[in-house]
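Since every read-out is calculated from the coordinates, none of them should be taken as a lab result. Note that this is a predicted model, so its numbers are computed, not measured. Cβ atoms are built from the backbone, for glycine too; each structure is taken alone.
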Structure 1
Amino acid sequence: MKKNVLALSIAAAVASFGVMGSAHAITTIVAGAANGLSKSDTGVGHVLIVPYYSAQGTNATLINLTNTDTTNGKAVKVRFRGAANSDDVYDFQVFLSPADQWAAKISQNAAGLAQIETVDVSCTKPTIKGTPQPFSTLRVDPAPVGSTAAKQTLEGYVEIFNMADIRPTGAFYDATSTNTSAINSSTSGWLGSAVNPLFTAIKHVANVAPCSGAAFTALDTDRTAGQWATLTYPTTGLAANWTLINLASAAAFGGPAAAIEATLSDAVSTGNIVYWPQTKQVFGLWPSSTFTADPLLAGNLTLTGTLTVVPPVLPLLQDFPDLSTPYYSGVTAAGQASAIAASIAATSLNNEFLTDSATLAIGAATDMVISMPTRRYAVAMDYVTGKAVYNSAVTAHYTVANTTVTNRQVCVFGLSPAAYNREESTPSLVVASPSAIPTFCGETSVVAVNQTSPTVTNVLSATIAIQGMDVTYNEGWLTIATPGLGYGLPIIGDAFTKAVAGPSTFGVNFPHRVTRYAP
């Protein structure tokens, strides 16, 4: 793509300050045993994806994150991404001691931003306990069509990663090792057993974690300060549940996060250590495409002349890891993005719907959430140019052949919806609005069943990436063929239905039933 002047000037500034030689950049991914990734059927894994959060109107979303490992602590990255184009709106780290659980609420503050608040005493970087922390508009669309930048933070999805285990004692990596290869599978840098000071820092004492000490502080710098000496290969064990509550109507929805595990020959194994400091320091180990497939963040400032690859967005250390950061040996960032996409790719999705009719008269309505958490790594929006940016190395679920840009959101087309009523009948045509061509626009698309050109959906109060779909019938089930370009589309999500009975509002959600792509 044509590089914008702002990005080039940033690159020049970075080079002039010598950031490419930064002593604080992570220089090693320590390789675990895994050789693949697969979707977990147990709800427990190394990586979790919450398909939807909302702080729209009087909505609040509760997230409970549990470490089911009763032996090891976990260094966990949590990232909230906006519904429009998967922009990072808030990220932080939480450190779970064995059998620990962390909980928080996401709601809307007086300024119209999403905010996170918690009274949980588990360690986090930065500290967020006690004081609500507003989400950020730094990365979102500065000029969204029919909206504001603040509103872009109010709904989306959540990524959660186990970056490393924190053992009470054990073999720790030698912080003074000079090995700085991108993937280090050598065992020569490993030390013998010792008490782990980081475990001591995060382990609850009288129901409170200390969150202090040299080992905890060292995580903010680099491995020469000792951080690798306290981290070991990430094992499985993370689980999360989410609950969405409308505080005005008391309608509530919820479910488990989708889980993905690192595997060795289909058995659960250990992933790579992928810890980065939770700081705003500029990333310094180029090319960044070694560690992310995100087309806005991947680049190589060490090249010269016409070969210079300037990322549209200059990455910071806190941008890592993401879903594409290599979690097993021998895989590239683009290869991992492709592997996770393949693990959740579906050629069709099915779910029920219930909307109001004269005979029902119960205020019934249904919204369907279509969350596409890997699309960001194949295609992203560059807000400076107003154009989509592609990573052609990511497996072809999303390319120029099946995506377009509408209202500054990336949209995927090539869908075929069909609705059935309770007596098997199907209409001749299911119409999507405002376009007659069915599309999923935005990264977390909300389909309002039997709403015509909505500005806000009836169930979730969604406003960011929405469309109406006239399915003719008031009740029945909807199937949408999602063949993509022959590989299916990586999709997770639910159908959300609410109904009103007197003063009470009831809510229920059902995960989509899907036909997974089989190569």
Structure 2
Amino acid sequence: MNTSPTPKATRREWIGLAVIALPCMVYAMDLTVLNLALPAISAQLRPSAAQQLWMIDIYGFFVAAFLITMGTLGDRLGRRRLLLIGAAAFALASAIAAFAESAELLIVMRALLGIAGATVAPSTLSLIRNMFHDERERQFAIGLWISAYSVGGAIGPLVGGVLLQFFGWGSVFLAAVPVMVLVLVLGPTLLPEYRDAHAGRIDLLSVAQSLVAVLALIYGLKRIAEHGWSAADGGAMVAGLLVGVLFVRRQATLAYPLLDLSLFRQRAFAGAIAAYGLSSLAMFGVYIFVTQYLQLVLGLSPLQAGLTTLPWALAFIVGSLLSPKLLQRWSRNTVLVGGLLFSASGYLMLLALDGPFALPLLVVATFVMSLGMAPVFTIGNEMIITAAPPQRAGAASALSETASEFSGALGIALLGSAGAALYGWRLVPALPTGLDAAALQAARATLGGAMDVAQALPAGAADTLRAAARAAFVDTVQAVALVAAVLIALAAWLAGRILRGPGAPRVAQAIPD
């Protein structure tokens, strides 16, 4: 029996982790920064409404669609090589996007940015698997990796606002170029290369099936969340599900599958994926209502609303870095379940959102929600990549991120649609009389629509509509928060049951590859 101590990371690995964190931060920034630049882009490029929608959404669509492919491709070609290829493509596409002179070119570049961005999560997380063999060091490294995404998401709107204040809209794309160039310069020296020497050929039919399935499902979910149910969007989801079933059936017949179904038979992997997916569903489903509440109910400016959500991101950073410390005292199961239950208490705090201290309560509630959820992302990802064989760590990490993308889109679609229906049902009895059909429909559809309708009404009726709409929306936020709390509690129950069940294996210690 080999009792040699697990090797500790050197200064090279820790500096390499900083290099890994850079593209993760830029990836997260790019998810949000375009929203701020859209007015300036619209003024110059004159896109149609559909083109505007594609400018924003196509990046996320292509990230989600290519994650599984890129994870397996990294295992086969080399994880460092794939990350460097992705960084080069991201820098090039960003530079072209910054000087785009047509809406069509900008949309194409956003799609290429999505494909390049899909290399980031599986490559970086699987590289951490190879760089940090000591369990505690690896957990701390993953905590920093999660923090990079949190920092990128938090500072994205702030950095974008500063750049747009002094420069043109192209600056929000050019900001990514020096970061990716730095990765290209330092990566070959500081990052190790790893690939599966026994990997088979990538099955192109599986790649095509995964792309169609994910794109159709994500597209249908996002469209339903934004515009409500339609036959076309429902048909896209059904088509995606059917292709997804064919994809899964095909994986069971391949010697080197794109999706290793055997991973789901491991309790550590299955429990972590279940907790991760349900947590993402609840978090994204509530977040869309919180941002509207800050601006349309409390009357905060976009900048003030952005600053108010900073504690949310800060809590993810604190919780991610604290997770390894907690594991020194308690088991993974205890930390995961305890964190989820603590997070659920934050969602329950939102039930008192209509009181006089709504804003500070919201800040505290979102902080608690994120702080409790951070171990799920940190410890869960560590469990996922160590449960998988070292040679399939890229595919496993890609599956983790795909689950997060799907769950987030599903949360926005399901909780968003249910919340919109509840808001309309709650508002109707309190609507002022005399509204025409168009105004009635707009007011019932969204809180923003009700505020627009109120501007055209006499003072008394306008005040009545605003008060009724805000009250209906607060009721909606409370109901969605309660559903989210139940989902988080369900995630805690599932994780505890799966990880504590008969035959639940311990997560294997990582060994040098």
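A few remarks follow.
- For 3.8 (distance in nm of label points 7 Å out along Cα→Cβ at positions 58 and 266, calculated) the corresponding structure among 1, 2: 2
- For FRET efficiency 1/(1 + (r/R0)^6) of positions 66 and 306 (r between Cβ atoms, R0 = 30 Å, to 0.05) computed as 0.05, the structure of 1, 2 it came from: 1
- Source structure (of 1, 2) for helix-only ellipticity at 222 nm (-39500 (n - 2.57) for each DSSP H run of 4 or more, over all residues; to 500), computed value -27000: 2
- In this comparison of 1, 2, the computed figure 3.9 for distance in nm of label points 7 Å out along Cα→Cβ at positions 162 and 410 is attributed to 2.
- Which of 1, 2 yields 3.9 [distance in nm of label points 7 Å out along Cα→Cβ at positions 242 and 290, calculated]: 2
- Comparison of 1, 2 - label where relative contact order in percent (Cα under 8 Å, 6 or more apart) is highest: 2
- For mean count of other Cβ atoms within 10 Å over residues 402-409, the highest value in the series 1, 2 is held by structure 2.
- Top of 1, 2 by FRET efficiency 1/(1 + (r/R0)^6) of positions 106 and 330 (r between Cβ atoms, R0 = 41 Å, to 0.05), largest first: 1
- Computing Rg and Dmax of the Cα atoms in Å across structures 1, 2 gives 22.8, 74 for structure 1.
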